[in-house]
Structures are given as C-alpha cells and as structure tokens.
1. If you rank structures 1, 2 by distance in nm of label points 7 Å out along Cα→Cβ at positions 86 and 342, which sits at the top with the largest value?
2. For relative contact order in percent (Cα under 8 Å, 6 or more apart), which of the structures 1, 2 scores highest?
3. Using FRET efficiency 1/(1 + (r/R0)^6) of positions 254 and 310 (r between Cβ atoms, R0 = 25 Å, to 0.05) for the comparison, can you identify which of 1, 2 gives the largest number?
4. Tell me which structure, out of 1, 2, gives 46.6 once mean projected area of the Cα convex hull in nm² is calculated.
5. Matching task: 20.5, 60 is the computed value of Rg and Dmax of the Cα atoms in Å, for residues 158-373 alone. Pick the structure from 1, 2.
6. Of the structures labelled 1, 2, one was used to calculate helix-only ellipticity at 222 nm (-39500 (n - 2.57) for each DSSP H run of 4 or more, over all residues; to 500), giving -18000. Name it.
Structure 1
Amino acid sequence: MILFFEGLRSERQLLRVVADRLSLRWYLGYDLSEALPDHSSLTRLRERSGAEVFRRFFDTVVEQCIDAGLVWGEELSIDSTDVDANASIDSLHPRFAVEAHLNRLFAEKDEHGGDGPSGDAGPTDLPVVLTEEARADRAERAAERHHWIGAMGRPDRTRTSRPYRRIADFRVSTTDPDASPLRPSERGAHLGYHDHYVVDGGTARIILTTLVTPVEVQDNQPAVDLLWRTRFRWKLHPRQVTADSKYGAAENIVAIEREHIHAYVPLSQVGRKPGLFRDTDFVYNPGADTYHCPGKETLRFISQCERTHRRVYEAPSAACATCSLRAQCTTSQRGRRIGRSLDEDSLDRVHGYHETEAYAKAMRKRKVWVEPLFAEAKDWHGLRRFRLRGLEQVNIQAQLIAAGQNLKRFLSKHGWGRRPWPCGAVGIVLPAAKLVAVSPW
C-alpha cells in the first residue's frame, strides 16, 4: 500500500524511502535502529505468496466497503483497458524455438519428478441429490468450460476458432512470455495486457472484481466469469449490466438475460461487412420460419449449426443474381444467407432496450463511471505500464492498485483518522508547568 499511496515504482525505491521516513518505519513496525530487509526479500515473498493471497486482500477491502454501505449492488458495469507490459516488442521470437529450448532445459527436472501433482483430492461434492445422468451432463459442461479466474486469465491454447490463429500462437516474448502485441497506435507497436474491472453502480464506484488477461484474449471471453463471480462472491442481485460492444457477444447477452438481468450492451457487429444490409434489415416470419429481404424475396431454412448455435437461411441464387439491390446485399455468387441464433428472443429483447431512455442513460453513465477509474489508475498509480512481468505477477499489481482505489473511497467516507507521531508522543499528557516569578534584579 505504501507503493500505491506514495507513487513508488519498485521495492528498491520503497526501502530507500522507508529508511528516510520515521512515519513509514512506525507504520511497518520497525524501530529507528532496526535494519530493514533487502529489496530482493520483498520480491521473493511476493512470488512465494502467490496471487491468491493478494486476491484475498482485495476481497477484504471490498468487504469493508460493503459493510460501510458503499456498494449499491443494483447495477454493474464492466470494461477493460490496455496496459503496456514491461517488455520490448523486439523481444518476440518464434514460439516453437523458445518452447523447444525450455523443454530441453527442464527435461532433467521433469524426469526427477519436478513440480508434480500436489495430491489434492479436488473439490468436495455438495450434499445435493442428482441423478447419474445429471452428474454426467454437468461434468461434461465443466470440462468444456474454461475457468478464466481460476486460470488467472491465461487462455487455453489448444482451442482455436476455425482456421484463425493468434499471433501469440506463433511468437512469444522471451522477456515476458505472457505479454502479447497491442493494437498498433501512434506510439508504435507495444506488448501489453488487458485489465478488466467490474464496478458497482453506486456513487462510490467501488471496484468489485479485477482480472488481467493477455491481449490475445477477447474482452467478451472472461466477461460472464467476472460477472458471476461478482454476483455470488458479494451476494448481489443486480437488475442491469452495462458494457460496450466488445462484450456484446450473443452468448454473453443470453447468459445475462437468462438470469432476468437487463443486458444494456450494444450487440457486437463482428463479421458485418460495411455497405451491405444488416441482418436486422431482414424481416422474420415466425409462422412460416422464413425471412423476407428488402427486395421482397424469401429466405428459407437450409441447415442448423450446433457449433455456432444458429439456424441458417438462404435466398435463391437466381433471384439474387437479377436483384437490383444485389450490390447492397451480398458479394457472394450464391444467394444471401442469414444466421438466426437459437436464442434470438433474448437478442430481440436487448434490441428493444436500445430504443429506451434507460439504455441511453446507462450508456452515458458508463462513460463517467468506469473509464475515469482507469484514467486515475494510469495517471496517479502506475497502471499505464506494469512494472512486474508474468501473468500472475501483473494480476497481483492490478489487484493492489484496485484495492488502493477502493481504500481511497472508503477513507473519503470515514475520514483518514488521527495521524499520531511515530513515537506516540502526541498521546502523552504532560503535567502543567508551574510559573515562577523571576526578579529582573
């Protein structure tokens, strides 16, 4: 916390400041003549403690904010920001070469047991009566699901989307293997991370959950894990969730709406080609299970894709070939195709929110609720660039920064308290001195 409130960048700088300031010695419990530890000891303690210890510290701060009435719980906002990594873009090398080198380097350690399984028995089954079929179904769904918070934001590289491969699948930084290239900007190309915040909608703007992920992880992927962790960890019952279009994937919106929570989220436009008719320009006829295009042609059902959870409709290719609106509709040689989600009812309901004043108010509020927290952390508390390296370590730094931001709001409500001298001298009541008259002669 001294690093946070004093704006220090390293443990080495921290110990130099502590050595010169009596108040910090008193705060840490060191006597005036007692030797301070070496800065490397703090680094080793942080690495041995692990991110879970710092997450518990962050949770303790949030609990204090909840007990103080600073958390409203009716509205949740989620957003992310780019943070530079403490590594150069020039440190990128082919991943296969780096992994082959590491495999050779640690082959002997693996042969002798290395860091094998800890022998943990795993989670304890709850006393809930379930049929064998239900247990098998839950086990299968749990195996398919990626636990983002438990994995500390680390993606599963064995899973890919169609033929698309991430840059991080081919190149890796030898300085910070978990950092990925950020989108090029006017400053050039940099390595970095995404820092996610889930923020309460109350006036105190308390950060309820934070998670750092590599840049290659899309913002919508860990969103549901973050929201559900916030709900169940703090026993909240939000009536709405607000986010930008990066979180507007259909599976996220369906999951939120299924819990009877309003998803005030713009629907993602990924895959839409500019200049062509959108899917919403086509009218669905539920009775006939068909679509009608702007040119009055009928699109009929042709197949259902279980992987994407969508039904596909297509117009006759001959009708599209002679249509006067073809240039605005499709560039394909076949007829125009439309995909309809099996959960389209939830998506239509969210489309309806977009025309309401409540949705417009939520979008206006989001700009002044979450984004200023990122600006505060970057300008004053060192979030513009992580000083630590590795996914676990940058999560530790992000949790400390978020905990410090919450503490500032907690102390603003209850006051910073009396600040005694380190020696406690101000708490000593001295006896009144007796006045003695002295003759000038």
Structure 2
Amino acid sequence: MKPVLHFLLFSALLFLAACSATKSYTKKANKMAEAGLHDEASTLYMQALGHDRTNIDARIGLKKSGQLALNNYLDRFYRAHGQQQYKESVYAYRKAESFYNDLTAFNIELEFPPYYKQSYEEDLEVYLKQLYDEGTALLQTQRFKESESRFREITNLRPGYRDVGNLKKMSVIIPAYESGRQSFETGSYRKAYGHFDEVFKLDPQYKDVAELRRVSKERATLTIAVMPFENSNAYSFSTNITSFIVSDLARANNEFIVLVDREHTEKIIREQKLSLQFDENGKTALRAGELMGARMLLTGRVLDMGIQNPNMRSQEKTGYESYQEKVYNTEKKRMENVTRYRKVMYTEFQGSSAVRLKIQYQLISAETGTILVSDVFEGSESDEVRYISYDGNARNLFAGTWRSRNEPHPSDRVFTSFSQKQEVDQMLRGKRDFRPMNDMLVELQSGLSNRVANQILQYEMQRGQ
C-alpha cells in the first residue's frame, strides 16, 4: 500500500509544480504582450503550454501574440522583397515559416497567406544564382574557403541545386591536395597523409591521391623496436618495464606506430651480440635498426632503484573496556545500568614498505642515429599497515591513559568522544598484511611506462601539426 501512496503523492507534487510553472510563464507572457513584445510573449506562452497543454489563457494569448509576431516577420519579408534585397528576403521568410511551424505544433492556427510563398520562391531563385555565381568565381580564383562557404549555404537552402555538390567538394579537394603536395615535398609525411586522406575520402579517383596517400602513410609510419632496458640493480626483484611500454604503445592503436615483434628483437640481439649498453651517441641504433627492419629504436636503463622491505613495530598501549553495572538509584528507587570502565592493555602495530624507481629512455632514429626524444622519469609506491590487536571485547575498547592498573589517579582519562572511538574501531578493523613488493613494483613500472608511451605518442602526433 505504501508504494501506491508514495506514487500518488509524487504525482500530485509533479502536478502542482507543472501548474505553478505554467501560470508563471503565462503571467510573464501577458506582460510582454502588453508591452508589444509579441515575439518574446509567444516564446513564453509556448513554454507555458509545454507544462500544461490545457492552459486556456496561454492558448488564447499565443494565438493573439503569435499572429501579431508572424505578421511582423512577414512585413520584414515583404519590405525586403520589394527592395530586391534577396538575402534578407529569403531568411526573413524562412524565419516566419519556422515560427509558424512552431505554433502549429501546439495546434494553434494562424493566417499565413499562400502568395507569400510564391514571392519567396522567386527571391530564392535569384539569391541561389547569386551565391552560385559568387562561389564559382571564388573557386576559379582559388579562394577556396569563401567558395566552399557559398556552396554550403546553397546546399542548406536547396539541396541538389545544379552541380553544387561537386563544386563544394572541389572547394575542399583542391586546397587539401595542394597542401598535401607541399608537405610531401618538405618531408612532412605525417601531415601530408592527413591532407591526402581528406581528399581520398571525398574522391579516391582524384589525380594521383591514392598513391600519394599510400606513400605518405608508409613514410610517416614509425616502425619501432623496443630494446630491453639495461638494469644493474642489486635487488632480486626483476624489472620488466619494456613489456609495459610495448603494451601501452600497442593499446594506443596509433596507425602510425608499428612495433617490431619482441621475440624477433631479442633473437637478433642474441645472434648479433648487440651491446645493450645505453646508446649515448646512437651508433648502435644504426646497425640494430637495419638488422631489425626498424626506423627507430627505443632504448633505456634503470638509473636507480630502492626498496624498503616491510617493517613492523608494536607498542603496548593503555586503554579501557566498558561494561554495564546495575546500580540502585535512591532518588528514582529503581535499579539502573551504569557504564563503567576497567583498565586494560592493547597492542598497536604500525609499519610501512616502499619501492622507488628511476629510469631514462631514448627514442633514436635508426636511419641517422639522432636522438629524437629523451627523458628521465621517476616514481614510487608505498604501503602502510596500522592496526590494533586486543584479546578482550573489542567492541567496548576505548583509548585512554592511566598510571596504575589497580589504583586510581587524577590523571586517568578515558577517551570517549565519537571521533576518538571511531579511530579505535577503524584500527581494530585495519588491514594486517602488506601489499606484495612485486605488486607495487608492477604498478610503479606501469605508471612510468605509461609516461614514456605518452611522450612517444605526443612526439608522433606533433609531426602532423
């Protein structure tokens, strides 16, 4: 029964809110109408009807103000028509027609004489021809953005007009193709591909765009061999940051980055006995890139690694355990429960562990030996354990201080505030085990590799700007 009552109450509240809103909009609309602002009044009347279509006052007001507002739109159209201002005429009529359709959606009937439509069609034909002639002239003088703007406006006013679709397309294709050729000739293949791809999507048969697009893509693609990172740390924990970098780059799905198969990379390193020492001057990259079929090599090394193994400290703490004791109340003449506190000891455990890692990497051109990107990243992961162990009734444990377990002292204190009790309860529920060191190292390597991968991706994308 309760859900039904809740639904009825909710429905009633919605109804009251709708009534309040529709009355408010109607009141505002009436003031606008009195001031002769019939366009604004019509908008408010429509908002009122949006909340309540049965609002009679709003319907009457909308019909009156709507007709007056429509007449104003049509007057503007007719003045522009008479003065042969074709653009103003076309858009004034379309505004009037749009307004008329908005009111029709509320079943409001307005007078819209059909002869206006004939005058509009005449002006539209003249204006479309003006736009077409302007767009064609602009296209011939290679003012492509302006010509494309004219053709786009024609398409919005009358889709399928003459050969505007093709001319509009050429306004985009010609400058994009020329920009692509310029970028191609200066060796900016990534940028060139973007222009040629734009042309290809509009017209794959345009000139030699298909071949230029293919060659640009081929030359813009970075074929990267990710070399194993040099690591001479003295810890037994292994670092495998190379795998994380490969995964991050592959997950990016960047069409301009191709990774050399890792097994193929390691096989060549073994067979050719390539030095894995950090390549300060890029000499190794020239030979390795040729052997691996890579245009770029990513090399790196672990500069520093520190591990703080889990350490746990314990401390005996003074506290209190509450209990209930029945005491006779002489005033009320009845037995009552009174909270008492007995002195207890509990153990607080606290410890931490941490791992830090610092790496350096280089992205080297295997064609020139040039170091294209290089950086140093460092990070750390840590964990903390803090909890209370108590053998008594943990639910009734309170923190506190006392000097003697058996004798009272004026300095004895029980910490009974909500926040103090909450802290004790949280520590009683606190975790007791450290995160495995390998798990923290994996998370740390993942974060550092992500920074390396993002920097490489940023370098790749900047080539197309």
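1. 2
2. When relative contact order in percent (Cα under 8 Å, 6 or more apart) is calculated for 1, 2, structure 1 comes out on top.
3. The maximum falls on structure 1.
4. 2
5. Working through the options, I get structure 1.
6. Clearly, the read-out refers to 2.
Values quoted throughout were computed directly from the atomic coordinates according to the rules given, and no laboratory measurement underlies them. Keep in mind it's a predicted model, so treat the numbers as computed, not measured. Cβ atoms are built from the backbone, for glycine too; each structure is taken alone.
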